[in-house]
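S.K.: Below: a set of structures, written as structure tokens.
Throughout, read-outs are computed from the coordinates displayed, never taken from laboratory work. Everything numeric here is computed off the predicted structure, so don't read it as measured data. Cβ atoms are built from the backbone, for glycine too; each structure is taken alone.
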Structure 1
Amino acid sequence: MLLSTHFIVSLTLVSVLFPLFGFYSLVILIGGFLIDFDHLIFYWIKFKNFNFKKAYGYFRDIALKKDHKEYKKVVRIFHSVEFVTLVAILSFYHKIFVLLLIGLVVHIIMDIMYEYPKFKSLSGFSLTLYINKKC
């Protein structure tokens, strides 16, 4: 999914929740937009290259070409069910994590709606599944 779409949806959520949470609602941008930083981490580790444009192009190519083989190799730490579960547990202790969780969940739902029809797989959303495949 396009970064701009995630940003617009996240900003909309911020504006809706701002009256309730004030500036804390900006945390939604971390979960809803900056979550995609894990794509860069994966790209940097895999290719030893810190070029943002090339990383963006790599992931866009996977989506546009519906490259199933390459898609299944991608690890997205912050998109994983394990990370979301951790944030969900932390949300019982502070409202910042509630807002982070809202952003994460909305972002991941949007990704699933975009990616599942193309790849028929949710393996990129679980670190456990990824690790089990490697072993």
Structure 2
Amino acid sequence: MNDRPSAVELVAAARMHLEKEVLPALAEPRLRFQTLVAANVLLIVERELALAESQLDAEWERLNALERSGPARPSSLEARREALAARRRALCERIRRGELDKGEAQRALFQHLRRTVEDKLRVANPRFLARALGGKSE
């Protein structure tokens, strides 16, 4: 891993180049559209790189709360991703079995799911999230 530029800075630089230099020079509509899509993809990757670790940690803690305990969080980001995938599968099984269908368990599940979807939207489409929350970002 290099100090500077970071992965976020590199992706941002590529995106800005497309937006400021390439797009204005494109007249062909199909190529212009594809370049806009590419710039948007880079913007999503930029947000994901910037938010991934904090969002994974937050989801880990929400699952611990939902389970009323939980395993220790793995130290590496990749191990955390793998462990979270396993914990999500386990949560799906609990939902299928109806373990979280009533009362406080259901409220805690809905809160967890809402926060998880909000985090995903912060990466994929923060403008949609802001509109859905009535103009608030949190």
Structure 3
Amino acid sequence: MQRRQFLRDRGLDDATVRKVWLSIALHTTPGVPEFLDPEIALVTAGVETDVLGIRFATTSSEDARNAVQPPPIPGPTSNARYCRRSPTANRHRPGSTFGNVNADVLAHFDPTFVRDDFVDIILKNGWPE
């Protein structure tokens, strides 16, 4: 089932479905979501805090204690699980990692991954000088 249809089947309107899609699509693209709808910015801010530790130093001890729970699955922390699983999720579509943090994950875990190079793309774009 298409993800959008899944949300529509649960009564979400098209505007909300769009926000959900943008939140998911852009949460690994720093510098963009903060200028979009508050819900989209909040998803990225949550990921940045939870996974990357951004804003952790300004989080009160009480809020941090309330937010931290044992991982639901025994084994590595959720961040370690993310880093280990993410290459599998992106290996079949490495081009989708251009310009976002997923390229770093693939480069770290997959020795065969070759990231797209922005400068090479520009220099080889076919336009005459």
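S.K.: For relative contact order in percent (Cα under 8 Å, 6 or more apart), which of the structures 1, 2, 3 scores highest?
M.R.: For this comparison of relative contact order in percent (Cα under 8 Å, 6 or more apart), the top structure is 1.
S.K.: Have a look at 1, 2, 3 and say which one yields -22500 for helix-only ellipticity at 222 nm (-39500 (n - 2.57) for each DSSP H run of 4 or more, over all residues; to 500), as calculated. The partial results should precede the final answer.
M.R.: Numbers: 1: -22500; 2: -24500; 3: -14000.
Clearly, the read-out refers to 1.
S.K.: Using distance in nm of label points 7 Å out along Cα→Cβ at positions 49 and 81, single out the structure from 1, 2, 3 with the greatest value.
M.R.: When distance in nm of label points 7 Å out along Cα→Cβ at positions 49 and 81 is calculated for 1, 2, 3, structure 1 comes out on top.
S.K.: Have a look at 1, 2, 3 and say which one yields 200 for volume of the Cα convex hull per residue in Å³, as calculated.
M.R.: 3
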